[in-house]
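Read the figures in this text as sums done on the coordinates, not as results from a lab. The structure displayed is predicted, hence computed values, not measured ones. Cβ atoms are built from the backbone, for glycine too; each structure is taken alone.
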Structure P
Amino acid sequence: MVNPNKFAAALKYAVLFIAVFVVLFPPYIIVVNAFKTKEAFQTTSSVELPDSFFYFDNFVQAFKQAKLPLAFGNTLTIIGVTLVLNILLGSAFCYAVARFDFKFKNVLVGLFLFATIIPQITTQVVNYKTIQMLGLTNDLMGPVLLYVGADIIQIYIYLQFIRNIPYELDESAMLEGASLIRIYRSIIFPLLAPATATIIILKTINIYNDFFVPYLYLPRAENIVVSTSLMRFFGVNSGDWQLISAAILIIMIPTALLYLFLQKYIFAGVTNGAVK
């Protein structure tokens, strides 16, 4: 008779092995093919190891052909402006909502929640016409305006952090003659550092990986970002897959390093923000 505990343990490890395989197999394919010559890629299986992991011509060609310096520059511009506006507007909004009672406050917060259940595909025509009317198509500020829009995760994290900050700090500052703006700038905002770090990481990765918005709103060649730069390797009927693999590895490096060194802030910010 099979021991139920052993069977459960075996099933658990089998599921974990399958999950690891599903996660790691695509990066493995990208890595091994990034170091292959065009001839080797066409004559060998895509899962076979390359002849040498010191063949870097693909990376040099990919860096030039995809215009990655321009793509990284445009991406960083969009991310930088978006983060500044998101953090300032989001933290100020949550400070007002968490600290003051005013008419229709709950309705206002409810509208942010309601916006999250509306399928994005149903608003794309309106969004595009709005950006077009503002003259921001083929302008880096067009995607910025869309990214700065309602972000319920940011609102949720900031609200929970601010609600956990004792109101006595505000009262003490008021007794010292501090204005509301001074309280927000000198007391509240510095205490939101873990939440801000979490939002910076999540927002950066989200914008960095987004393809749809740059593809739709930034069709000009000079406005490419890292996600749309990969399209330069595709022809009408084929693509240079070894160059694409090399470009993907180059593009993966920033987000991999960002997550590797700052993942503790993601977990800490989300879990701390969830504690009321």
Structure Q
Amino acid sequence: MNIQWYPGHMTKTKRLIKENLNLVDIVIEILDSRVPNSSRNPDVDEMIGNKPRLMVLNKSDLSDPIINKQWEEYFGKKNIDNIFINSITGKGIDKTIKSLELIMKEKMDRLAKRGRKHKPIRCMIIGIPNVGKSTFINKIAGKSSAKTGNKPGVTKGKQWIRLNEKVELLDTPGILWPKFEDADVGLKLAWIGSIKDEILDQEELAFQFLEFLKENYPELLIKRYKLQTIKKETIDILKDITINRGFIVKGGEPDYLRTSEMLLDEFRKSKIGKISLEKP
């Protein structure tokens, strides 16, 4: 599946980030903990340069806790400041402010010595569509400061949000890159919903996702869809799930499209289980 998607407003966002980078002290990069590599925009490193950064891995409640720990250790060895959070419940949110203050302490101390004691830490929020940026901002701000939605591309312009007397946030729309050099990256982003479903072949997308589950999380498939065993051919697994769910069209044929849509929806809602699509 050759996945390409690059709405026009994303080009504008890249320009916006570059133009406003000098207004902030640190960049908060929001990633999806299920796909820490694939949800990182490779353009970001070049755009922000040596600007301090805090990596926030969101949706940690949806990803495999064992693999979360592996990623935490991986980034730690690379001296990358990172925290795992759940923006919906607020788990890990309190660590964000503390981490920002710790990372910026040296600079803030220097400014205080020059008489600028009450200057807030200004942060830029960046991340690809649908990683939960707006939900993160609303939770950390304690109010609905940013518009949220379950469709990629909800945030369309920049806005400043004051968290407290110490921290201000500059929100930006989600950005993708114009071409996925690795087809696997596009596939994983499509699975988590960072690319609009309307432009994708849902049956092919779900079929490949089912192949991933068969290889990596067979026990979750068996438990969720009441399978007797994991059959060798993926199409046979898909057929068993379809029949078990009663998704039959006129003439007694299996409704594979309905099953495909259901599989992706249940993965995104963590109904199948806690699943990570990438390991360090």
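For structures P, Q, calculate distance in nm of label points 7 Å out along Cα→Cβ at positions 22 and 94 and state which one comes out highest. If we compare distance in nm of label points 7 Å out along Cα→Cβ at positions 22 and 94 over P, Q, the biggest value is for Q. In terms of relative contact order in percent (Cα under 8 Å, 6 or more apart), the structure with the greatest value among P, Q is P.
Of structures P, Q, which gives -13500 when helix-only ellipticity at 222 nm (-39500 (n - 2.57) for each DSSP H run of 4 or more, over all residues; to 500) is computed from the coordinates? Going label by label, the one that fits is Q. For Rg/Rh (Cα atoms, Kirkwood Rh), the highest value in the series P, Q is held by structure P. Looking at structures P, Q, which one was FRET efficiency 1/(1 + (r/R0)^6) of positions 46 and 166 (r between Cβ atoms, R0 = 41 Å, to 0.05) calculated from, given that it came out as 0.10? Answer for the origin of the read-out: P.
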